[in-house]
Structure 1
Amino acid sequence: MKILFAAPDRDLLECFRKLLETDLGETVTAFDGTQVLTLLASESVDAVILDRDLPRVDHRTLVSKIRGKNIPVVVLTDGPVTAAMLTGEPTANEYLSYPFDANKLSGVIKNVLETASSCETFRVGAGGPVITRSRIESGPGLTAGEIRVLRSLANGEAVSSDDGAYITSLNAKFAACGSKTRIRYRAKKGFETVTEDE
């Protein structure tokens with residue numbers, strides 16, 4: 001496996017390069033957006049970890065180019081993950097807020113790679129949209145966190161209120177693709193899928 005890790009802090013790059021190579025395999029680094037594009041043109045990578053504040057090329061441009069190559073991408077952010085991040089196109093496969101440790105980053109990368117390669121198909125709620133290959137059928141792409149929330153709901157498992165940004169973004173994506181399915185919180189029941197007329 002080969003990972004591209006891009007961040008403007010060279011000390012952070014070197015630290016995480018060593019840690020990721022121990023856990024996941026070869027890791028190449030870049031400290032600005034131009035280097036990311038150069039490496040993507042010359043190297044074959046399995047996943048990209050991208051700091052949201054890379055200089056020289058806007059992170060959305062980079063995410064678009066990376067996703068266009070069907071390479072999973074994780075965006076690192078210094079603030080909380082928000083619904084606006086998750087609904088603005090193009091979206092990364094996942095977002096991770098600083099601070100985090102190497103185990104958390106490795107876990108997110110493994111989850112993103114597993115989710116991106118999955119052919120799993122499931123329906124959200126009765127008559128709701130079909131999720132296949134990390135997308136709402138005929139609709140927008142989903143992050144690994146959104147897929148995790150949807151799987152929990154489909155399996156009747158509890159969803160944490162910490163997943164509020166994912167729930168808000170999922171409701172926006174359902175609405176954008178014309179689905180009447182929504183995720184709502186009900187007292188004593190928790191989060192569940194409903195149709196607009198319920």
Structure 2
Amino acid sequence: MDDLNVTLSNNLSYIFVVFGIIFSIMLGLVVKLNLDLTRMKKRYLKMTEGADNVDIPQILLEHAKNINAALEESHKVSADFSRLNDILKRSITRVAVIRYNAFHDDTADLSYSIALLDEENSGVIISSLNGREFTRSYVKPLVKGESPKYKLTKEELQAIKEAAIPPEDRKDDSFVDD
């Protein structure tokens with residue numbers, strides 16, 4: 001036992017240094033934990049602000065329900081958007097009118113061709129040939145800018161060409177070419 005006392009008394013300064021280092025490390029950890037706890041308390045108070053009888057699991061469940069409901073609604077909106085986009089692709093969105101003098105007489109530009117096209121340039125072309133004594137109207141189906149069954153006139157082809165330009169790429173807001 002005397003040997004232990006002698007060893008301890010001879011190395012007492014080293015023992016104090018080691019315990020001092022351990023104490024400093026422990027003190028640093030306590031300070032860090034205290035700072036972390038303070039930050040967590042602030043977050044907790046901010047998260048539960050305005051709530052009475054706060055139950056964190058209940059709040060988290062409520063948030064999860066809200067997120068799932070928002071995701072479900074988002075999927076519905078996305079499906080509706082896709083469906084409407086498909087309908088819009090088949091809807092008449094491109095229109096052009098070409099007026100002309102079909103008989104090259106002094107009746108002015110009373111004849112016209114109207115192209116009514118969807119996004120794929122399918123639809124109809126309506127032409128009205130107007131003379132002094134008569135009027136004739138024609139409707140021709142169009143598939144991808146061409147009539148599979150009927151010959152198209154140069155004015156009808158011009159109307160199709162004008163209508164085939166997407167609305168957002170047109171120079172002006174007018175769809176009438178006078």
Structure 3
Amino acid sequence: MSDNKAAGSARASLIDRIKESVRSEGTDQETRIRSRRRLIGLLTGGFLTANFLMFLRFFFPRTIFEPRTQFPIGLPADFPIGVDTRFQKSKRIWVVRTTDRLFVIYASCTHLGCTPDWKLSEAKFKCPCHGSGYDPEGRNYEGPAPRPLDRAYVEVDPQGRIIVDTSVLFREEKGQPTQFDNQGSYIQV
């Protein structure tokens with residue numbers, strides 16, 4: 001009979017064990033001490049198990065997925081003369097087409113990295129944080145921005161689609177030759 005009790009208590013759930021230890025409080029001194037020890041053992045075991053699981057979680061770090069830096073945006077004929085803002089939120093770029101060139105401006109203010117807005121009524125890019133202003137070609141003319149907006153690498157693939165790569169940026173630094181005329185900074189249209 002005691003074997004059945006031992007097997008039954010071994011199979012009992014944690015809640016049943018706690019209830020049993022609380023019920024046995026009214027019995028003799030030795031039984032109360034055993035039930036308290038059992039409760040402390042269960043709580044300590046649960047604490048150690050939780051900490052061990054947290055320790056194991058350390059070896060499986062969370063992965064940060066970043067968007068692709070190379071992507072197609074369409075055909076050159078899809079972009080009229082002016083600034084196209086349809087990729088501002090999804091890809092953080094603006095496509096600018098002039099009469100002879102098409103280039104892609106990376107939408108990151110050169111002051112502190114904020115995302116400027118295209119103000120159509122004023123025909124300029126304006127940073128909402130610190131007031132830097134850029135003309136339609138991305139050249140700075142007001143505010144604290146130290147240089148023009150960067151341009152992303154752009155090319156036409158064999159199917160005629162425009163491919164943009166934001167991992168390759170072209171800059172124009174003060175006192176340095178401009179990279180805006182380098183191959184890949186624009187496509188001829």
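Only the coordinates and a few stated rules stand behind these numbers; no lab work does. Keep in mind that this is a model prediction, so the values were computed, not measured.
-17500 is what came out when helix-only ellipticity at 222 nm (-39500 (n - 2.57) for each DSSP H run of 4 or more, over all residues; to 500) was calculated for one structure; which of 1, 2, 3 is it? Before the final figure, lay out the partial values.
Numbers: 1: -12000; 2: -17500; 3: -8500.
Clearly, the read-out refers to 2.
A value of 266 was derived for volume of the Cα convex hull per residue in Å³; which structure in 1, 2, 3 was it taken from?
On the way: 1: 116; 2: 328; 3: 266.
Corresponding structure: 3.
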